[in-house]
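What follows is a set of structures to go through.
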Structure I
Amino acid sequence: MLKPEKVDPLRRSISHILDVIGEGWSILIIREAFLGTRRFEEFQGRLGIARNILTARLKKLCANQIMDRVPVKEGAKRHEYILTRKGIDMMPMLVALTQWGDRWVFGENNEPILFLDREHDQPIQPVQVFSQQGTALRARDLKVIAGPGASPESKQRLDELEKLNLTRQ
């Protein structure tokens, strides 16, 4: 099977992260870590995941610096898995995925879980994308351009998209 970055002309951003966390168990492990799960046995029990799969996913998450494996206490043989700063920065994505799933799978007023603002004990707003000026943006309001790390293939693909969009206006 070809890896996404081998066929994706806009590789790196989405295809890279899918290679790291795209497998369903990985997202569930990260979600559990956000909910406070830290020990191997807790992940296994809460998710019902096979030990070998959990071991492989935790190793991959640690290798990609999304989680760290740390001793429970100094000199201990037992370890915990904690989110790194890189892992913690995934929170908006997890909330957005949950909100999208709740909207399109379960429907309004059927959400399995709700995210509340801890200080005010009220539901949070849906995750949105905002302009630098604070305006909520829709998909049609976005323009995608090559960034400083874009590959030649990415630049070519984005140039093609820009030309196509100019002809549609």
Structure II
Amino acid sequence: MAHVSGGSAVEQLSPVHEALSDVIDSEAFVPRLLALLSNALVWRESMLLRGEFGLGTNDWRVLSALAVRPGITATDVSEFLVMNKAVVSKAVNVLMTRNLITSTDGPRGSRNLFLTPPGVEMHDQMLPISLAGEDILLSQLSPAEATQLRVLLGKLMAQIPRLADETT
């Protein structure tokens, strides 16, 4: 049976009611599990940061990156955090408007970004929220397991360039 909408015929397809036989094992698929953990951490952190400071997780990530690497550019922040440049740019604008970061002119028109004294204070106030999220995750692991997890995550992180190469 065809449904006519806006002058064009669109075929009505019947729904598939049974699960497919060739699917991802949702309880064991590592990308899904990592995404679920990341989503839960980001949601928790975002709710707490927005409620207490009026800033979100992306803003926190940029502040944190500048605490580790003062003077890097927004492009460098984007690469360091593996975040979309537009998301970083929006966070940079928010943080500059709040006088938490400032910029200086760099080579070839780049802007080097730095925390301001209020930015350092904000970083120090936000840091415990982020660290507490890690503590919650690691609370079920022994110190040896936590160390092993960090080693394994480091090995997985080393694959990021390969993942990025496949998209270009």
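Each reported figure results from applying straightforward, stated rules to the coordinates on display, with no laboratory input. All values derive from a computational prediction rather than experimental measurement. Cβ atoms are built from the backbone, for glycine too; each structure is taken alone.
Looking across I, II, the calculation of P(r) over Cα pairs in 5 Å bins from 0, in percent, for residues 47-94 alone that yields 5, 24, 34, 21, 12, 4 traces back to II. Here helix-only ellipticity at 222 nm (-39500 (n - 2.57) for each DSSP H run of 4 or more, over all residues; to 500) has been calculated and equals -13000, so which of I, II was it run on? Structure of origin is I. Between structures I, II, the calculation of FRET efficiency 1/(1 + (r/R0)^6) of positions 23 and 159 (r between Cβ atoms, R0 = 30 Å, to 0.05) yields its largest number for II. Calculating distance in nm of label points 7 Å out along Cα→Cβ at positions 63 and 127 for structures I, II picks out I as the one with the greatest value.
Ranked by distance in nm of label points 7 Å out along Cα→Cβ at positions 103 and 135, structures I, II are topped by II, which has the highest value. Tell me which of I, II gives -0.77, -1.09, -1.34 when you compute log10 I(q)/I(0) by the Debye sum over Cα atoms at q = 0.12, 0.15, 0.19 Å⁻¹. Computed on structure I. Quick one: mean count of other Cβ atoms within 10 Å over residues 15-22 came out at 15.8 when computed from one of I, II, so which one is it? Label of the source structure: I. In this comparison of I, II, the computed figure 3, 15, 18, 21, 19, 10, 7, 5, 2, 1 for P(r) over Cα pairs in 5 Å bins from 0, in percent, for residues 71-142 alone is attributed to II.
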